[in-house]
Structure formats: structure tokens, C-alpha cells
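*Asks:* Below: a set of structures, written as C-alpha cells.
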Structure 1
Amino acid sequence: MAVTLKEVAARAGVSRAAVSRTFTPGASVSPGMRARVEQAAAELGYSPNLLARALSTRKTQLVGLISNNFHNPAFLQIFDLFTRGLQDQGLRPLLVNLSDQTTPGHSLNLARQYSVDGVIIASSHVPDNFAEAFQKAGMPVVHAFGSAARTQGVPIAAIDNVAAGRMAAQTLMARGYRRIGFMGGPEGASTTRDRLQGFLEAARAGGVPVSVSYAGAYGFEQGRAQMQRLLRDKTRAEAYFCADDVLSIGALSAMRDAGLAVPGEIGVIGLNDMEMSGWAGIDLTTIHQPFAAIVSAAIDMIVARFRDPDLLPETRLFPCRIVERKTLRPLA
């Protein structure tokens with residue numbers, strides 16, 4: 001039989017209310033009382049019944065973590081950061097896989113069925129009004145890795161993807177590349193559109209022509225197949241900005257299979273700086289996206305909205321930086 005709150009109270013010599021407060025996040029309890037209750041609970045092997053608490057408080061401590069990037073290795077790092085960060089706040093993540101869903105209806109119904117207290121959307125591959133649907137339904141929501149320019153009225157934690165695109169073009173031009181290419185993922189993804197916008201702005205300012213293509217998804221096979229197509233063109237670019245590290249690694253595979261020396265004959269720069277980008281044999285020069293800072297900000301914002309549902313939406317944009325490795329020629 002499970003140990004009850006009443007038994008812990010008797011062991012600690014306190015009231016059941018005192019035990020309940022001890023295990024309620026944010027409740028007021030003296031250090032001495034907390035120590036007695038926690039010692040009694042440890043001796044008896046007691047764990048608070050979160051479902052029972054949810055029934056009494058009408059708060060589940062569940063946060064829906066919605067994404068459709070489960071095949072992208074970068075999101076393994078991101079999900080790890082989210083799950084640990086939410087648990088550190090006494091919250092419980094509920095992963096929702098969008099798969100091919102492009103409308104918020106299914107996810108909104110799931111969130112309601114599980115009575116989540118709020119939602120974090122961790123994706124850029126959703127329509128611009130996706131996050132707003134949760135807001136309109138009265139559910140606290142934060143969009144991590146979204147587009148501040150394309151999402152209105154919802155808290156955002158992200159990078160400035162337009163600025164990242166500019167940074168990529170400026171980096172290629174600074175290394176003397178005079179024909180540069182952009183390879184995006186899904187053409188409709190906000191990250192693809194914003195990064196392309198910044199890339200084109202900087203290239204035009206530098207008087208450098210740009211070729212534009214799309215791989216269809218942020219995946220290794222898609223990046224490899226698209227680069228194989230590009231390499232058949234004799235007027236191919238001298239260097240490519242692949243708007244995601246996984247795309248870049250697929251492109252590198254195609255380049256090396258074609259017998260091209262990287263960076264001697266062709267260059268590549270990615271974006272994300274996921275862990276495997278620095279592995280030996282890959283050594284991808286890339287733009288670092290601060291995953292930990294974005295995740296921490298998103299969690300802070302959802303917790304703040306639990307405390308004050310009337311908070312005005314805010315946007316937190318984090319700077320990127322170049323990580324020099326071995327897929328671009330060095331600066332002159």
C-alpha cells in the first residue's frame with residue numbers, strides 16, 4: 001500500500017496541512033517544518049500524489065511541448081534542455097508530435113484533453129497563426145524558435161533569423177567567395193524565409209549574385225539529394241549557406257562523394273552548431289544558435305504567465321556567432 005499523507009504527518013508530528021504545504025511548490029513553510037516533513041517522508045518512502053493534487057488545485061503542472069522536428073538531431077539537444085528545465089521548475093513536459101499536422105486544432109484538442117497548464121511550441125515549421133490559436137483559446141503559450149516578424153501577440157524566444165542570414169552572406173563574402181548559394185529547408189518555414197531574406201539583403205549590398213534552392217525538409221537525405229542536383233550545374237556556387245546543420249552535413253556528403261575538396265574547391269556554412277557538427281570528419285563551420293538561452297527564456301516566460309495570465313507578450317531575441325571549423329576557406 002502507498003504511504004499516505006496522514007502517515008507522514010503522524011511520523012513528523014505535524015498536521016496534514018503542513019505536509020501538503022511542504023510538497024506544494026511556492027507554499028509557505030518554515031525551514032524547520034520542511035526538514036521534519038521531508039525526513040519523515042524519506043523514512044516512510046512517501047511521494048506526493050500529483051494526480052490527487054491536480055484534482056484539488058485544478059493545476060496539472062503539465063506543459064505541452066509541441067514540435068514536428070523529431071527527426072532533426074538538433075532537437076534531441078533542445079528536448080533534453082526543455083525536459084530538464086521544466087522538471088527543475090516542478091513542471092512536467094508532455095511531448096506532442098505534430099507529424100504532418102499543419103493546423104493547430106489537433107494539438108489544441110490534445111492539450112485540452114490532458115488539461116495542460118500551458119504550451120510551448122518548439123518549432124518554426126508551423127503556419128504563422130499557429131501559436132495565436134492557443135492564445136485565443138485562453139491557454140498560456142510561448143513560441144520558441146519562432147519568428148518575431150511573423151507571429152503576433154505571442155511571447156517569442158528565438159534568434160533574429162534575418163540577421164543570421166545576413167551574417168552567413170557576409171561571412172562568405174569576407175572569405176572572397178563571389179558566387180554564393182542559399183539552400184533552405186521547407187520553403188514555407190519561417191526560418192527558411194527569414195534566413196533567405198537576410199542572406200539576399202547582404203549579398204545584394206555586396207554586389208554578389210545568389211542562387212536559391214530548397215531541400216524540402218531539414219534532413220540529411222534532403223540536403224544530400226539537393227546538393228547532388230546543384231553539383232550537376234556547371235555554374236554552381238563557390239560556397240553555400242545551408243540554413244541548418246543537418247542540411248549542411250548532407251550537402252558535405254554529396255560534395256565529398258563528387259570528389260570535391262572542402263573547403264579547397266567548395267565551401268559550406270551551416271546554422272545551429274548542434275553537437276555533431278563539431279565531430280571529427282564533419283568539422284562544420286556554422287552559426288551558433290544559443291539553444292540553452294532560448295530554452296531557458298521560453299520556460300521563464302511560460303512560468304511567468306502561470307503566475308500572471310495578463311502579462312503582455314514579449315520577444316526575446318538572442319545573438320548568434322560564427323563557429324570557425326574546416327568547411328570554409330580562412331579569412332584573407
Structure 2
Amino acid sequence: MATQTLNVPNLDLNELPEQLFRHSQRPEWGLALLAWERNNRRAYQFEDGKLRKISEGYYDLLDPVDPDDVPATAVVANLQATIKALQGGAERKVQKAVCTFDQQLELFLKLYPKGFQDPKWIDDKRGKAGGTSLKRHREPSLEAAREALDPSRSTSLIAEGRHAELTESILDVLAGTNLVPLSHVKSLRRLDEEESAEYAETIVDLVHGEATVNDRFGRYLKVMTRLLGGRPSWRISTALLALTHPQEEVAVRRSAFIRQAGSIAPTGLYSRKPKVASYLSFRRVATGVRTRLEAANLKPADMLDVHDFIWTTLRKSALGHLKSAA
């Protein structure tokens with residue numbers, strides 16, 4: 001992990017702003033916070049790790065971001081922490097980029113010339129709902145998750161005390177996808193009747209609860225930690241969110257996602273085991289990837305496409321191709 005050292009002058013650390021901005025002509029820089037303003041210039045700390053100085057006359061290039069449009073909590077916290085760390089020349093750890101995003105795009109289009117609509121991508125990654133499928137196929141898994149965790153079915157099974165049936169169908173969904181290692185699913189099949197009931201109710205709250213995803217995910221992690229005797233993996237923790245809310249939530253595969261963070265949001269906080277703040281940071285990385293893909297006229301169907309793009313271009317076996325192409 002690399003470090004960044006930078007002097008940030010005239011900063012009131014007790015009154016850091018919370019308004020986020022996006023550069024209208026450089027969206028790939030990510031979101032930004034105002035760090036300071038003096039001598040007709042403003043400095044903004046961006047998600048890509050850079051502090052950029054903008055001269056008066058160009059301020060209007062920074063568009064205010066509606067907090068309802070982005071999961072702002074983690075972004076603001078990470079950018080504020082970066083600004084504080086850089087004050088006075090302090091060091092701030094940042095994720096090192098293993099390649100440029102353009103290199104990822106080049107590799108992706110070499111493998112799938114028509115992008116996410118390429119027949120090979122559809123055959124490799126998406127599959128067809130209701131047809132013969134493999135664990136790597138997303139459409140059958142999405143359909144299975146919709147059926148198993150249909151809101152009316154879920155609430156009815158819980159109301160009737162048929163928790164075991166609900167748990168079994170949930171675990172069948174997880175066992176049918178490569179988003180989760182089978183060994184992780186097997187550990188959940190060993191839950192006793194009381195634990196199984198608690199697991200089922202916690203999952204329903206996670207995917208259908210009315211609280212914020214922060215609160216729901218936090219409660220879920222606490223229950224899973226107790227049931228499993230230790231913190232769960234990122235993959236078992238995020239797969240069901242991604243399968244039931246594929247447009248908003250993301251399945252985290254930390255090894256590749258941490259590499260992706262280096263070119264999208266290197267100053268974010270990315271814990272080894274799941275935490276709410278780190279999930280929000282990883283989700284921001286995935287959202288940043290989706291934004292860049294769309295800017296390149298490549299439109300992913302959902303965040304599962306984004307997950308698979310990151311894994312395809314940044315898994316260990318792909319890194320050799322990226323380096324040889326550099």
C-alpha cells in the first residue's frame with residue numbers, strides 16, 4: 001500500500017464541509033470535498049486521491065451533488081479523513097493502482113468485443129433464467145433469489161413458523177452461485193433449529209427491511225458473527241444483497257475490489273472483514289466503475305455485471321495479461 005504526503009494549508013479541521021461535488025468534465029476523478037479556499041483559488045480533495053486546485057472562474061465546473069443521489073456518508077467520512085491526514089504533511093495510506101482503467105477496458109474488449117452484449121459474455125456470465133445454468137450464470141441466480149425471498153412468501157413462512165423451509169431455500173440460492181464458496185454455505189447448513197430461525201428472520205430484514213442499508217447490514221453482521229463464531233466473509237455477507245437488489249447493491253470479492261479501489265477511490269477505508277463503512281466504500285468503487293463503463297458506451301445490466309467486469313479484469317490470472325500489454 002502506497003502513501004501520499006501533501007501539505008494542506010489554512011484548513012479548519014473542526015469545520016470540514018460535508019457538501020460533495022463532482023467535476024462536470026472529469027467525472028472519473030470521483031466525488032470531492034472542498035479542502036480550502038484562499039487567494040482566488042479553491043482546493044478539492046477527490047476520491048481518486050488527488051487534491052486539485054481550481055482557480056476562480058472555473059468554480060462552476062464543480063457541480064454540487066444531491067446527497068440523495070449517492071451513498072454520501074462513507075464518501076464524506078473518507079474524504080474528511082484524507083484531508084485531516086494530509087494537514088501539516090501527514091501521511092495517508094492509499095491503495096496502489098495495479099493498472100489504469102483504460103487497460104482494464106482494453107482487456108475486457110479483447111475478451112468481449114461487443115461488451116456486455118457480446119454473446120460470449122452472455123454465455124459466460126449471464127445465462128438464461130429457467131434454462132440450463134452453471135454457477136457462474138447470473139440470470140438463474142437472480143430468478144432463484146426472487147422466488148426464494150419473495151416478500152409475501154418470506155413473511156408468510158415466518159408467520160407460519162416455517163423458518164427451516166425458508167432457510168433451506170435461501171441456502172439453495174447461495175449454493176447455486178459462484179458468488180459464495182460452497183464451504184461457506186455448508187457452515188450455515190449446520191445451524192440448529194433456533195439458529196436457523198434467527199438466520200431466516202435476519203436475512204428477510206436484510207433484503208426487505210425498512211431501515212437504511214447501513215442499519216440492516218450492521219444488524220446482519222452482528223447476527224452472523226454470533227452464529228458463525230467469528231466475522232463472516234465478504235462474499236457470504238454481500239451475495240444476497242446483490243442478488244435481491246442488483247441495481248443498487250454489490251457482491252464484494254475483496255481481492256479484486258481492493259485492486260480496483262486503487263484506480264477509483266484509493267483513499268477509502270477497506271477492512272479485511274465486513275464492516276458497514278467498508279461496504280459503503282466498496283459499493284462506491286463499484287458505482288465508480290459503472291460510471292466509467294457507461295462513459296465508455298458500455299452499459300452493464302446491473303451491479304453483477306460490474307462485479308464480473310472487476311473480477312474478469314483484475315483477478316490474479318488477468319494481471320499478467322495487463323502487465324504484458326503495458
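*Asks:* With Kirkwood radius over Cα pairs in Å coming out at 21.2, pick the structure among 1, 2 it was computed from. Working shown, then result.
*Replies:* Details: 1: 22.0; 2: 21.2.
Label of the originating structure: 2.
*Asks:* Given a value of 13.9 for mean count of other Cβ atoms within 10 Å over residues 41-48, point me to the structure among 1, 2 it was derived from.
*Replies:* Matching structure: 1.
*Asks:* If we compute relative contact order in percent (Cα under 8 Å, 6 or more apart) for structures 1, 2, which one ends up with the highest value?
*Replies:* The structure with the largest value is 2.
*Asks:* Computing distance in nm of label points 7 Å out along Cα→Cβ at positions 105 and 257 gives 2.4 for which of 1, 2?
*Replies:* Numbers: 1: 4.0; 2: 2.4.
Going label by label, the one that fits is 2.
*Asks:* Moving on to the next point. Of structures 1, 2, which gives 0.5 when distance in nm of label points 7 Å out along Cα→Cβ at positions 145 and 289 is computed from the coordinates?
*Replies:* The value was obtained from structure 1.
*Asks:* Can you tell which of 1, 2 yields -15500 when helix-only ellipticity at 222 nm (-39500 (n - 2.57) for each DSSP H run of 4 or more, over all residues; to 500) is derived from it? List each step's numbers first, then the result.
*Replies:* Numbers: 1: -13000; 2: -15500.
Going through each structure in turn, the value belongs to 2.
*Asks:* Can you say which of 1, 2 returns 0.75 when FRET efficiency 1/(1 + (r/R0)^6) of positions 97 and 129 (r between Cβ atoms, R0 = 25 Å, to 0.05) is computed?
*Replies:* It traces back to 1.
Every number in this text was worked out from the coordinates using simple rules, so none of it is lab data. Because the structure is predicted, anything quoted here is derived from the model rather than measured. Cβ atoms are built from the backbone, for glycine too; each structure is taken alone.
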